[in-house]
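Once you scroll down, you'll see the structures, which are given as structure tokens.
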Structure 1
Amino acid sequence: MEVETRVVALNVVGCALAHKKKTIVKHKLVPALTMRLLEACATTDASGAIEDDEDDEDEVSVHRRAAQVFHTLGVSIPSKHAVPAILDLVRQHHCSEHLAWRRAVLVALAMTAEGCAEAYADALDALLPVVFAGCRDGAQPVREAACICIGEFACYLQPDIISHYQEILPHIFMVLNDATERVKEKSCYALESFCENLGDDIVPFLQPLLERLTALLRDSTRATQEMAISALAAVAMSAGKQFRPYFETIYSLVRVLLHQTGAGELTLRARALECIGLMNLAVGREVCEPVLPEVTAAALEGLQLDLPELREYTYGFFAQLSELLQGDVAPILPQLLPRVLQSLDFEDCIDFGDDDKPPSAMAALVASINAKGASGAPAADSGAADVDGDRD
């Protein structure tokens, strides 16, 4: 069957899962649909080669669309119906001799983790060995899928996943040292996601983690460097004050990225700025204060460059700086506020008020400024009416 035809069929399945889930459950179609989705995830070409996840995102891909429909299945079908069907396929195919099926099993687990979080959390003792086997797999695409699976489990299976840190972190180390760039890149995503909720339990692993991440930052592709620097930020925030002995060394490595101006390096510069802002919060003002003039100047310079992502990360940095300095942030406001007001006119900074999403860096910065006023003192009560028309 032609690729385009299969993708159209997957679109129909996705629509049915989203809008006709009761009918699907009533007619007991979940096991059959799950099997067909796994087959699509395991798609190979005529030569037996699997579809590449790194292909152009605009290109039609059966594997990618099937993975997306798996997510729809996970969030739409009640887990009491979805999970037995998924886990049955995991048991059947996670040891398949065909790498496409081994990868498909891990993709299915990753993409359904959000919707099936509670059931997966209860089944971690059975699921983690499958993921760990993927980390050790001889096929690169399977190792990549295992990294993504760890990252998705870390996002959605809280707090249960954290209790397995002594098993998970050694496997993250394993893929961080992979021979291929793409596995290393995705292992940084797994590490970042896992460390965000780890806390002090990271301390015994802190030095080797930082050694590996700084090595990736020095000698990797740009995509891996971007992921490594985000992972560094997550490690620093997780370690908190335990990160202090490493701050100066890591800062000296990251600071050189703050002055990148090439079109291909600006995203890395944005990530570096975010990383330093989070490192500052982790170690506290008394440790990071000597570097604040340099990094603040670099952040202000970055606002003059025409890159929406850099602008957003820069406002995120200033929100972090406001949290760190409190009222002492006032001296930079005359330079910063005109840029903030100008950015409010940019289409990419419009906030449509989605209550389900956390406030953007821009919103956090404006809230911080409003709370302190331009002088650093608490802002005067404007006496604005509330939604009922009453004044506070």
Structure 2
Amino acid sequence: MGYKELLKINSYRNLFVGQVLSDIGNWLTYIIIISIFTYQWNLPPSKLALLTIFISIPWIVLSPFSGIFSDMFDRKKIMVVCDFLRALLVILPIFFQSYWAILLIITLIHSTAVFFEPSKQSAIKELVPEQGLIKANSLSQLSSELSKIVAPSIGGLVLFFGNTSIAFILNFICFLLSASLLLKLPHLKIQEQPKKEVKVNIHGLLSGFKFIVSRSKLLLSVISMFFITFFIFIIDSFIALWSKGVGIPSSLFPLLISAIGVGSLIGAIVVGKFGERISPIKLNLFSILVVGLLFSIIGLSGELFELHFVFWLCIWSIIALVGSAVPISFAVVLQTQTPSHLMGRVYSASESITNIPMFIAPLLGAWLINLIGIGYVFLSVGFFFVLFTTIGLFFVQNRGAHDKQTELDVV
């Protein structure tokens, strides 16, 4: 199934365009608020750090509950209600101009996003044939990466003219348009009815985690996603520090970041076009393996050799290009390994696990850099990626393809 055939599915096309609008709205909100905190209010680093923590709390705490709701109710209605709520929430900073009020608003916005995402992932599984899942998820990744380019551009124009209220109004419009498109979707009720009713209790909250543990490929994918998120967060905040250490001038650093963005965009397209030729779990592990090798090269730079800036642009572009396969393949594994009536809970459980690194990884990265230096941190991360994926590929190659059929035990 090609992109044209996929986008000819009216219901999926409405879902995709709605996602693009939601992604732009999410990133525009973040760009404007972090700009207000930094440039207008001159807040210290400790208060800026709290923004990331407040964003991550709903994803860790509320994800198991959002999965149950996604499996209990019409997923179309959940997505529409979430977008309407976000439309109302994003205009509140116009009227409440205090630090703690905005943190509360941001937390509420991301709380609604936590309930939106499991239903969106389940909707993709329901609306797209299995042979089109790799392309559908590559388009989702493409939407995410494009929003990181479009939203800062809009935000830059808004900040240039000095009226941040315009950005919040644009967000309001984005989420309303997204909700109007999602209203056109068919009702997304569960087709596979489990024998036991879904309930909001401890058993229901843990059912997604239990199912992940029961499926070897799914468990391996979640573990790999956890570790790559953990180690990426260790070094993500310190790319500028590495750049300075290898002699890249500050005037060229934005080009390095742009190269990462371009690589991610190209990667999403390439994976969508050719990713079906390899199984999703192997694609996931091979991608992490290549990223690990390139991180090792970065770690050795400055210690054993030096490279021209053009080579660094190429290396970081390739890292982004190859790395874009990781979330795409992870989403496909999740959708193909999970039955429809468990999709919300399993996706939410995976989100709870893979968002934990947001709390501890940056602090650990800072401590390790002070202890052994940034070059050896990159080298250590690269070595771990290579070791982990080698073991993972050996496991996938030698393990039988049969998983325990335990859906009824975890419902």
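Taken together, the values in this text are just the output of simple stated rules run on the coordinates, not laboratory data. Because the structure is predicted, anything quoted here is derived from the model rather than measured. Cβ atoms are built from the backbone, for glycine too; each structure is taken alone.
Looking just at relative contact order in percent (Cα under 8 Å, 6 or more apart), which of the labels 1, 2 belongs to the structure with the highest value? Intermediate values should be presented prior to the final figure.
Working: 1: 9; 2: 28.
Top value of relative contact order in percent (Cα under 8 Å, 6 or more apart), among 1, 2, belongs to structure 2.
OK, next. A value of 5, 20, 26, 24, 17, 7, 1, 0 was computed for P(r) over Cα pairs in 10 Å bins from 0, in percent; which of 1, 2 is the source structure?
On the way: 1: 5, 20, 26, 24, 17, 7, 1, 0; 2: 5, 21, 32, 28, 13, 2, 0.
The read-out comes from structure 1.
Computing mean count of other Cβ atoms within 10 Å over residues 36-43 for each of 1, 2, which one ends up highest?
Values: 1: 21.9; 2: 13.5.
Structure 1 gives the largest value of mean count of other Cβ atoms within 10 Å over residues 36-43 among 1, 2.
Thinking of 1, 2, which structure, once distance in nm of label points 7 Å out along Cα→Cβ at positions 4 and 332 is computed, gives back 2.2? Walk me through the numbers before you get to the answer.
Details: 1: 5.2; 2: 2.2.
Here the read-out was taken from 2.
With log10 I(q)/I(0) by the Debye sum over Cα atoms at q = 0.09 Å⁻¹, for residues 28-227 alone derived from the coordinates and found to be -0.32, which of 1, 2 does the value describe? Numbers along the way, then the final one.
Working: 1: -0.32; 2: -0.42.
Going through each structure in turn, the value belongs to 1.
Right, another one. I have -21000 for helix-only ellipticity at 222 nm (-39500 (n - 2.57) for each DSSP H run of 4 or more, over all residues; to 500), calculated from one of the structures 1, 2. Which structure is it? Walk me through the numbers before you get to the answer.
Numbers: 1: -21000; 2: -26000.
The correct label is 1.
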